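All of the numbers you see were taken from the coordinates with simple rules; none came from a lab. The structure presented is a predicted model; accordingly, all values stated were derived computationally and were not measured. Cβ atoms are built from the backbone, for glycine too; each structure is taken alone.
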Structure P
Amino acid sequence: MSNKMKVSIIIPVYNAEEFIIETLESVEKQTFKENFEVILINDGSEDNSVNLINDFIANSEKENIHYKMHDDGENKGQGARRNLGIDIATGESILFLDSDDLIEDTTLDIAYKRLSGTKENDFVIFEWAYYYPETGETKYVNKEKYNLKLALYRNTVEMLLGCSTYFSVNKLYKRSFLQRHQIRYGEGYIYEDFEFYVACALKAYRVPVISNILYKVRVHDKSTTKTDYTSTKHRDSFLIAIENAASKLQDGYRDQYTPYQVNKYFIYRALLYSEKRLPNNKNMRNDFIKSTMKIINEYSPNIKVPNGVLPLYNYAFSKGVVKNLDVAEMKKLFKLHKKNKINFYYTREIEKNKRKNKVINKVKNNYYLKPLVYNTRRKVHAKRNKKRANEIENYMSLKVKSGNIIMMGFDYQYRGNSKYLFDYLKDLYEPENLKFVTFDKKVPEEYRINPKSKEFFNYFYTSNIVICESWIPAAFRKKKGQKWIQLWHGTPFKKMLFDSNEATMLSLNPNHKVKMKNDIARWDYLIADSEKAKQKFKTSFDISSDKVITSGYPRNEWLKENHSNEELVREIKIKNNIPLDKKIILYAPTWRDYNYKIAESKKDKDYMLQFRKILNHLGNDYCIINKAHSMDTQPSWNNGITQVYTVNDKVETQELIAISDVIISDYSSIYFDAIHIDKPFYFLIKDYPKFNLSRGVYLDMYNDILKLVAKDEAELAKKIKTNVFKDFKAPENYINKNIENANESIAQIISENIKQDEKSIEINHSNSMQQV
């Protein structure tokens with residue numbers, strides 16, 4: 001038997017004299033033969049708990065159990081005490097045990113064996129039941145979907161966020177997992193395990209499921225969650241806890257429905273606790289529910305709801321009850337839900353809408369009423385259009401403020417060129433002069449504006465400098481005195497706009513090129529990454545040469561600065577559960593015009609890399625990061641492969657480039673980023689004739705990289721293994737030698753335009769004074 005501790009059991013203790021001995025006896029009875037430690041942390045107990053514990057330890061005869069007592073005389077709360085336990089633990093794994101609960105004799109035996117079964121495991125989950133000490137009975141209430149699985153793997157780990165309880169005690173965690181991802185409990189409030197639980201579900205790679213009941217939760221009236229109902233302790237703690245837990249979603253998630261699962265839990269608990277754990281004050285209870293809704297809206301503004309959810313949650317999230325902060329409606333629905341009447345209410349609503357639509361259709365199709373309906377509709381539309389026009393005119397009448405800068409990233413996201421430029425500019429400009437339009441909470445609140453809000457329109461139409469990273473909606477009108485800077489989001493390799501017939505896009509929208517050209521005409525500057533990019537932008541966008549600035553992309557300045565930072569590369573790999581001992585291939589294809597607006601089941605996916613084939617050729621030394629385009633999903637034959645990793649959409653592409661050893665793409669511009677750091681890249685192009693018909697690539701660029709192009713997986717693997725890239729030399733006009741100063745160059749353009757605008761204002765003011 002090794003002297004190394006296999007398990008650390010962490011038990012915070014506060015006034016537990018009534019239960020602690022029974023809890024410790026359940027630990028003492030463990031059939032586990034390996035060494036393990038029991039860390040008891042006194043949290044300022046005022047009863048006889050500490051003496052009872054010391055006596056118990058003194059009388060323990062188990063040689064493999066090593067007790068440690070920590071008593072600093074302070075009261076810091078359970079979250080802080082569990083965190084301390086993590087910090088001082090020496091075991092390979094950690095089990096959290098409450099001082100009033102029990103574990104089964106075989107808990108450590110079964111849980112540790114499953115946890116150590118493979119290095120991919122981060123923690124194991126086992127069943128729990130309520131324990132009623134008066135009768136000695138246990139009650140099992142779990143109906144969780146994860147019980148259908150032998151193990152949760154990658155994105156399916158996030159099934160845990162759909163559970164009806166967020167317990168952290170019915171699990172055995174690898175200590176290295178908690179340390180690696182810096183997962184800790186909240187401190188200074190109850191419900192401290194919310195953020196710990198959410199973080200574990202988001203970060204874990206593999207979680208075996210144990211069907212045995214190995215943990216017993218004692219039911220009694222003295223537990224933390226069953227006291228202090230007349231104070232605001234539960235209200236305040238719950239709101240802090242859910243905000244901290246919600247913030248964990250900002251770093252990304254693997255399942256598209258994860259925000260729904262987390263916020264479903266929040267709203268249900270808020271409704272339940274408002275009735276059970278708050279003072280009997282209607283205004284306070286309503287404000288509590290409303291505050292919960294605000295936190296949900298703030299951290300998850302666009303919640304995707306799966307099909308077939310309970311009516312309560314369909315109303316809450318699909319029908320906008322939470323979005324509209326409609327507390328009264330939410331309480332009514334919850335009441336119906338508890339009485340099992342909501343299904344009846346829901347079907348009646350459907351029936352009512354059907355009847356309403358039937359009447360509407362009857363009116364619409366009535367021969368004699370059609371003229372009346374037609375003219376009424378025209379008047380309504382005219383009234384709406386007039387209202388919108390008046391709003392725009394009001395905004396257009398606002399005075400442009402010199403020095404105000406507004407930034408809009410691609411799809412209002414805080415990423416790419418916009419992110420890196422903003423990170424540079426916020427050190428130069430105060431919040432009143434710089435705003436970033438996004439819902440992303442990673443942008444500091446004082447700099448952040450919600451998209452299409454009243455605040456957004458006010459700031460947009462008073463900004464001197466407007467910075468974007470993609471097409472700007474036609475409804476956003478440009479004002480005199482504004483300078484628009486287009487960062488764009490990549491160097492063209494596939495043909496763009498006027499260099500391509502764009503047959504598919506034009507067949508779907510004949511106005512496509514007209515609309516895009518109208519937008520281009522509003523740009524004062526277009527940022528390019530190289531002279532080659534400038535050349536392609538000039539023809540594809542029909543833009544004058546003096547408007548295209550080859551400052552380089554801010555994202556590539558970051559890449560150049562950080563790609564060789566070994567500690568950062570390691571951190572990024574750990575954060576995304578990417579192996580540290582494998583060669584990393586980043587697969588980043590672009591989307592296909594010929595699949596645009598085609599049902600997912602009918603899309604042509606034959607162009608995609610077949611992961612099994614390439615890995616069969618390359619062997620176990622490699623793994624693949626699958627960075628598919630957001631408009632595409634992987635076909636079934638590319639799923640379920642252990643050497644393939646899919647990262648969440650919040651992960652920066654530049655970070656993935658930095659941690660990869662090889663990049664595989666097709667027509668994506670990602671290789672222009674890789675060129676700046678001499679990162680090996682290859683092209684798998686299976687559909688050249690078909691792609692050429694729908695969009696096409698620039699032939700000169702294609703010829704430049706021809707030696708790196710493969711037509712199938714076998715040829716691609718051969719090029720990778722023989723390191724064909726080592727003989728590739730990028731043309732000079734592909735490389736920007738001043739890329740390290742990209743942010744500074746763009747900031748200089750901004751500064752010069754602001755100064756020029758201020759000078760114009762002074763001249764105009766001087767002329768006005770002379771006329772007077």
Structure Q
Amino acid sequence: MTESGVDELDWPAQSPDLNPIEHLWDELERRLRARPSRPTSVCDLTNALLEEWSKIPLLNLVDSLPRRVEAVIAAKGATVACVLALYLHHVPRFVAGGDSGELITAACELGVAHPPGYPLFTMLASLTLRLLPATSPAHAVNVLCAVLGAVASGALCYTVCRMAGPGPGAVLASGSFALSKLVWQWSLVAEVFSLNNLFVGFLFSLSACFHNAETVDQKKKFALWGALCCGLSLCNQHTLVVYVLIIIPWALLQLYTYKGLCFSAIVSLGVCFLTGFLPYLHLPISSYLNKARWSWGDQTTLSGLLTHLLRAEYGTFSLAKSESKVNLMKMLQAEYNHFVADLSVPVLVLAVLALLHALCNRRWRAFVCLIAVMVSVYSVFFAWRANLDIENPLLLGVVERFWLQADAGVCVLAGVGLNWTVCLLERWLGLRMVWNVGAWLITAGLLSHTIHLNQREFDQSKNDVVERFARELIFSFPESSLVLTRGDLPGNTLRYLHYCQGLRPDLSLIDQEMMTYSWYVPKLQQHLPGVKFPGRIWDPVNTEQKNSFNIEQFIQHNIHRPMFVCIGLSEGDPSWEKSFSQWPWGVCEQLMPLTSHLHPVEWVQRTQNLYNWSEAHNSFPPGSWERVANEEMWQARMKMAFFLFDLAERMEGGGQAHLYELSYNIYCQIVGAQMDYPANWDKNLALAAERLLRLGGGRHGLESLLNHSIHHFSRYIEREPMDPQSSAIRSAITHLSKERDKLRDSHRKTQHRPL
């Protein structure tokens with residue numbers, strides 16, 4: 001053809017709308033059905049086919065090919081452009097909660113993130129930081145994730161184009177995925193899920209191209225690219241191993257069927273697959289150089305590398321170090337509820353229609369079944385291994401992010417189902433324009449409705465709550481403080497501000513959990529000047545083991561520095577209680593020797609205005625990190641009052657009434673200044689008033705204390721009727737009401753007594 005002057009496409013497209021023979025077959029079938037009499041023999045059928053073939057204007061079909069190619073390119077490109085524009089408009093400029101702070105810090109320092117390391121994401125994020133130096137590190141990596149998410153939607157669009165041609169189905173698949181609640185949410189922040197979605201899209205599109213290839217050579221080319229993509233995908237999120245383990249035997253079987261599976265082909269595929277793992281070289285190199293001020297693990301040995309890759313410190317194929325298990329059916333039901341709520345019922349119906357159409361479509365039956373099997377096996381496997389309590393909104397937020405991988409398959413099936421349904425209706429009833437317009441209207445309606453539902457909630461462009469929380473914390477510590485962090489919220493966000501933004505270089509940040517790993521002290525001690533470790537590992541259980549230490553020994557070795565804990569010390573090591581106490585310092589606590597004398601009034605004045613926080617209570621969705629940060633700030637306001645109350649409960653003598661009165665005064669001041677506040681504040685204020693009543697009331701009137709105690713106990717029961725102590729609280733309300741009545745009777749008798 002080249003010698004005849006005919007230009008060929010470098011990658012021959014096989015989708016129905018691009019391959020002219022598909023439309024020729026369709027036109028030939030329609031003309032045959034329209035004949036007044038149907039053929040009754042093979043000879044009649046042959047003659048009828050030849051006759052109708054001669055009437056078809058073939059040049060018109062050939063001339064339309066450039067327009068069809070442009071339509072496929074435009075559909076994919078326009079989809080990516082629209083999704084990217086939407087994402088970039090809503091992308092946050094600040095660090096988010098969860099793992100975002102840690103992943104950005106790993107990119108800033110070129111260190112190693114938590115298991116399995118995410119080397120590909122780390123290198124891409126590091127490159128982005130260098131390409132976008134004018135903006136904050138968090139904003140730069142957030143933009144990267146938005147771009148990856150938009151391209152992922154384009155890959156799903158392309159998959160549908162290869163399976164069922166361009167049209168409303170391709171746009172529906174791309175849009176319903178990109179605009180769904182979870183995908184939109186996790187495509188705007190520095191997390192690994194956008195990159196995982198991209199690889200899911202690549203695997204689907206390459207598998208569709210491979211399945212549709214008509215020659216062995218074409219199949220081999222797509223198989224090599226697919227093998228490389230499989231290897232690279234496992235350098236990010238390991239949940240994709242389920243898809244990879246299903247795709248590989250299917251692809252090998254196809255090659256075997258087409259007589260393309262020889263020894264050299266297997267070797268080539270293996271080389272491409274292993275080439276995809278090259279980003280993992282970053283782990284031992286970074287660990288060996290040890291230049292990153294923050295990094296996770298020691299991958300300089302084979303055992304250390306395998307420990308990290310297999311997530312042995314978390315639990316291989318588990319979400320957390322926990323023995324708790326969730327009912328399989330309960331987890332699957334939660335995922336189904338997510339499909340209905342986030343993807344919508346029409347999308348699920350169209351996905352089912354694709355499965356039904358595939359029963360009659362011999363060409364695509366195997367591939368549609370492949371996607372359905374991948375989604376089903378992954379959903380069951382993940383539900384089996386997800387060991388977090390989804391009754392907790394925050395933990396449900398952790399679990400539901402992993403449903404995105406199944407969402408992509410459902411959306412592809414829905415797009416294919418829509419396009420195939422339009423073709424079927426056209427074949428049966430004609431009126432092609434009517435069905436096409438109807439399909440576009442359905443697509444536009446579903447996507448518009450999804451945008452309307454999610455746009456306001458996921459407009460994160462001005463969301464700085466988590467970073468502002470971290471800034472309030474980091475600037476509240478005295479100079480040269482040593483801060484023991486615990487949990488993702490304070491740990492990852494403080495780490496980001498300290499290492500990426502360069503804030504408070506005088507501080508030393510120590511992660512409590514990491515200090516229990518054998519690699520932490522040897523690897524990171526050189527990056528923590530001024531911090532003295534009494535051994536090589538903090539072992540809360542076997543404190544007598546060689547080179548181990550307990551938390552009390554660590555505190556004693558660093559007693560020369562102000563020391564704070566955020567949030568709390570590990571319950572497994574109570575050794576510190578023998579020599580130290582925790583004094584409230586906002587969200588955190590300062591560790592003080594037991595010999596230190598507390599001056600309550602002075603300490604209250606010092607800590608009551610640590611933060612400038614004005615967010616309203618309950619102003620963020622349950623399960624969000626913004627809500628967690630806000631609740632921590634709100635509870636920090638009450639921490640001093642609760643501390644004084646608890647101190648009074650544990651002491652005897654004349655100072656008890658003074659502490660109760662201080663606690664009561666703080667409660668009244670804070671509660672009186674708020675319209676909405678946590679329910680436990682009512683209970684705490686009522687208890688403080690009741691304790692003060694027992695000791696005579698101090699400088700407060702008895703009736704005033706009774707009124708406060710009754711009012712806030714009653715308000716608490718209204719807000720928390722299921723409290724286990726509700727019956728005791730109701731009894732206390734009854735008793736206090738009687739005491740108030742007696743006091744009022746006594747006052748009336750005194751007022752009416754004759755002089």
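Observations on the structure shown:
- Parent structure of the calculated result 12, given that relative contact order in percent (Cα under 8 Å, 6 or more apart) is the read-out and P, Q the choices: Q
- With mean count of other Cβ atoms within 10 Å over residues 35-42 derived as 8.8, matching label from P, Q: Q
- Which of P, Q yields -20000 [helix-only ellipticity at 222 nm (-39500 (n - 2.57) for each DSSP H run of 4 or more, over all residues; to 500), calculated]: Q
- Taking FRET efficiency 1/(1 + (r/R0)^6) of positions 43 and 107 (r between Cβ atoms, R0 = 41 Å, to 0.05) as the criterion, the highest value among P, Q goes to P.
- Parent structure of the calculated result 2, 11, 18, 21, 19, 15, 9, 3, 1, 0, 0, given that P(r) over Cα pairs in 10 Å bins from 0, in percent is the read-out and P, Q the choices: P
- Source structure (of P, Q) for Rg and Dmax of the Cα atoms in Å, for residues 259-346 alone, computed value 20.5, 54: Q
- When distance in nm of label points 7 Å out along Cα→Cβ at positions 339 and 683 is calculated for each of the structures P, Q, the largest result comes from P.
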